[in-house]
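Peer 1: Below: a set of structures, written as structure tokens.
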Structure 1
């Protein structure tokens, strides 16, 4: 089915931006985000005619519903405090029309955190990563440098280890780190993370 559906999209010169596939009982649901430079009705009609298509629904994109994402990872207590600041600040901007969501993952271990940092850059809509802990370095710092080269912003709490030196910004207070993370990616804020790079607060 995935092959058949993508062929129809390709035949109509649709630019596929995101695909999600998951099981729904005996059936599978395929979610596509794509752009189209022509009327969509012919494409939708061709999709409905495919053998195996049970139903088709047009829905708002994840970007319109959930918006930009911030991921907070590290020690549980620090993650919770960063999330507290980020969620409170995101609420303020979302009331004004933004869509910013905050994800958390309490996690320990150098290799585990390094893998999670690299994986965060592959997740859809992630704009910024906050590393919240008391000691991070080694492989985690290498992962931070990699994702920063690929355009993902990283804020670090002021902690032992080499991660603060690798991050874009270092903030001592975890609640303030969460607030600044949201301000850095919000369209309704004037905080410019580029101008703050390599600063410590």
Structure 2
């Protein structure tokens, strides 16, 4: 096993897990054989990562998160404390559904708040922001802010995490970075 990352003594890393440079894995976490963790990730306390999960670079996984088969996170994704992922639409204890696992894709820069639930088979697009406690049952647009159960779009967020307030011409400026965004036909683009 490589040694260019940190693993707390209480963590369990199965042979065959791939871990990138500069990654930290904290107390009581378990990474299964076949998972792929990129560079500079932070895996918090009591995190479970299944065998075919992929976390790209600079992914932050907070405490008490379980990532089941089919979850893929692109670069710079933030997974808040105790957020939940599923991998089967209709689970039953007495019926094996392992051949029915669905992929869930979390694209670059997206944030998932604490205690959010993400139903499998969806895509959360670039820089989307999922509020704490939200239940996501369908795809989320890039830069969208969604909250509630089920999730509803209530606004738009910048790449820096500031709420975007669009003028009558569809332009907004990020208060944090000064970057300009444009909203047209319910699609946000950074200019």
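Values quoted throughout were computed directly from the atomic coordinates according to the rules given, and no laboratory measurement underlies them. In this text the structure is predicted, and so the values were computed from the model without any measurement. Cβ atoms are built from the backbone, for glycine too; each structure is taken alone.
Peer 1: Given that helix-only ellipticity at 222 nm (-39500 (n - 2.57) for each DSSP H run of 4 or more, over all residues; to 500), derived from a single structure, equals -12000, which label among 1, 2 identifies that structure?
Peer 2: Attributed to the structure labelled 1.
Peer 1: Give the label, chosen from 1, 2, of the structure having the highest value of volume of the Cα convex hull per residue in Å³.
Peer 2: 1
Peer 1: In terms of mean count of other Cβ atoms within 10 Å over residues 41-48, which of structures 1, 2 is highest?
Peer 2: 2
Peer 1: Suppose you compute mean count of other Cβ atoms within 10 Å over residues 97-104 for every structure in 1, 2: which one lands on 18.0?
Peer 2: It traces back to 1.
Peer 1: Given 10 as the derived value for relative contact order in percent (Cα under 8 Å, 6 or more apart), which of the supplied structures 1, 2 does it correspond to?
Peer 2: So the calculation was done on 2.
Peer 1: Suppose you compute distance in nm of label points 7 Å out along Cα→Cβ at positions 137 and 153 for every structure in 1, 2: which one lands on 1.8?
Peer 2: Matching structure: 2.
Peer 1: Thinking of 1, 2, which structure, once distance in nm of label points 7 Å out along Cα→Cβ at positions 33 and 57 is computed, gives back 3.0?
Peer 2: Derived from 2, not from the others.
Peer 1: While we're looking at this one, here's another question. Taking 0.50 as the value of FRET efficiency 1/(1 + (r/R0)^6) of positions 89 and 169 (r between Cβ atoms, R0 = 41 Å, to 0.05) derived from one of the structures shown (1, 2), identify that structure.
Peer 2: The correct label is 2.
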